[in-house]
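Rule-based calculations on the coordinates, nothing more; no lab input. Just so we're clear, the structure is a prediction, and the values are computed from it rather than from any experiment. Cβ atoms are built from the backbone, for glycine too; each structure is taken alone.
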Structure I
Amino acid sequence: MAEITDVGYRPGLNAPIGMDVIDFTELRSRAERRGIDLAGPQRPDFHHLIHVHADADPLPHTVDFTEHVIEPGGWLWVRPGQVHQYGALPRSRGTIVIWRPGFVTVDPPPPETPVLPGGSARDAVDLALRHLLADYADLGSMTLEAHNRSLRMLLAVLLLRLAHAGEAPPPATPADSPFERFQAAVERDFTRTHRVADYAADLGYSARTLTRATLSATGRSAKSYLDARIVLEAKRLLVHTDRASADIARHLGFTTPGDFSKFFRKHDGRTPLTFRAEARGAG
């Protein structure tokens, strides 16, 4: 089973600071130069906004064990830290916008599932992309600072259009809100503590406040959100590494392998090793 390849942000030489645009052909070339198997699991530290051209073949794409198909004209946003794998890339054509965390923020963001705009929404998204690509290619008509500011604004417009192109855009989450702070703390500390009360104390909120904020932002409780993050990391390690279950248990902060097995079975319905075998096609 292939190990996860950690992919750092490495734009083209003429790309503006913090953002780049490539097509599928250039993606394959860059992957070949860096020795990256695009069909294998990759964990980039930057954003991917993948767009399949309207006259191209659909693109299968797996993100953290969820199999998607990006239809012609469709889009998929892959966040930094997510493990994803391309499928049937040589038979498809498209555009990918990549950018470093912090280059742009948008609220609400597009969903984590493919978006296929239709009607007037498709026209608005297409126009936003054309405007972004035109400004991206127009390096030199403004100062570098102005050029980057323009690209941030245009990328934000594209992301907002995609967020509102689906049936129901996600609720907006104010910057530095209780949920935003809880989300960042979970990413930092989920291997250290599995108790919502510890996060609440560290952040200066009550556990009830964190639960209300998380319910509003995600539709699940703070404890459910935290547990799901732990399960996701466990699955990544079980499928993409050969680490022993006991080693994974220690890494994730469980006192004993039995506690980890009980936790995993509660949330997935299978033992960790059964999940590994079935996910690898050996079950």
Structure II
Amino acid sequence: MATLLGGSLPAVVLAQEAAVVTGSELRPYQEAVQGFQAGFGRPVAQLKAGSGLRLPPDARVVVAFGGKAALARYPDAVGLVYCMAPGTRIGPVRNGGLRVKVRMHPHPRDLLRRLREIQPGMKTLVMLWVSEDYASIADGLREAAEPSDLRIVSERLSGPDDLPEALRRMRAKADAIWLPLDPRLLNEDNLDLLKEFSWANGIPFYTASADLLERGAAASVGFSFHDIGHAAAQTALKILSKEAVGPDVFPDRIQVGINEAAASKVGLRIPAEALKGADRLLP
């Protein structure tokens, strides 16, 4: 059953060229959908991912929120914009049409710039990941670091159980660790392990989600859920206007969160300018 973003669904809405498909009712997804609504500017049919999913007959673009929604089958003639789906990459076998992913972390160039503002003395940054979708991000980090003295060490793990040994190997190499929001790596046990390793060895770890600041991350560099939804709306409008779009979209406004207690635990002195410019500060 379809609903209208913000109210009941008149029959005329079913003739619109865009539809939103959601796979969860959790708060982050709701905030992202609200951001979409604000960015798109007009009512759109909202559908639930599942076996009964039926798009409006005139749909030309679908905006999917969450991995379940992104992995649903859509006609090749319908453009797919998907977000809030970390670690998920939709290939041509599943969807042969236009596919655009809204990322949950900044472009590698912008990510490195912000991390070095937080930790200017960083010489070696380690990235650990599992999902294939992050291979291009690891390459992007290495490319972005080439003009500087920063060294990127990245390693793809076979699964979450590989993390303890990987951290032991990286202990002597890392000045900092950046972990993407990889659902195949970041489970509850590994988040606890990361905090213990970071604090015991004086090596800060960074993420893209401000929600992980309370789990021991020294800082987060990413986007709000609202801004992710807004970027999805702008991308959908471009597709409807037949403008060119790339396979990856990064929201414009980067948000930085800092956990001062975690920074202190690892001996990290964050410059005053970085503290002043942070969007969120945990004492």
Q | Computed -9500 for helix-only ellipticity at 222 nm (-39500 (n - 2.57) for each DSSP H run of 4 or more, over all residues; to 500) - originating structure among I, II | A | II
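Comparing distance in nm of label points 7 Å out along Cα→Cβ at positions 53 and 245 across I, II, which is largest? Numbers along the way, then the final one.
Details: I: 4.9; II: 1.6.
Largest value of distance in nm of label points 7 Å out along Cα→Cβ at positions 53 and 245: I.
If relative contact order in percent (Cα under 8 Å, 6 or more apart) is calculated from each of I, II, which structure is the one that comes out at 20? Don't skip to the end; give the middle numbers.
Details: I: 15; II: 20.
The read-out was computed on structure II.
Have a look at I, II and say which one yields 3.2 for distance in nm of label points 7 Å out along Cα→Cβ at positions 37 and 165, as calculated. Write out the running numbers ahead of the final one.
Numbers: I: 3.2; II: 4.9.
Value 3.2 for distance in nm of label points 7 Å out along Cα→Cβ at positions 37 and 165 corresponds to I out of I, II.
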Q) Comparing mean count of other Cβ atoms within 10 Å over residues 229-236 across structures I, II, which is largest? A) II
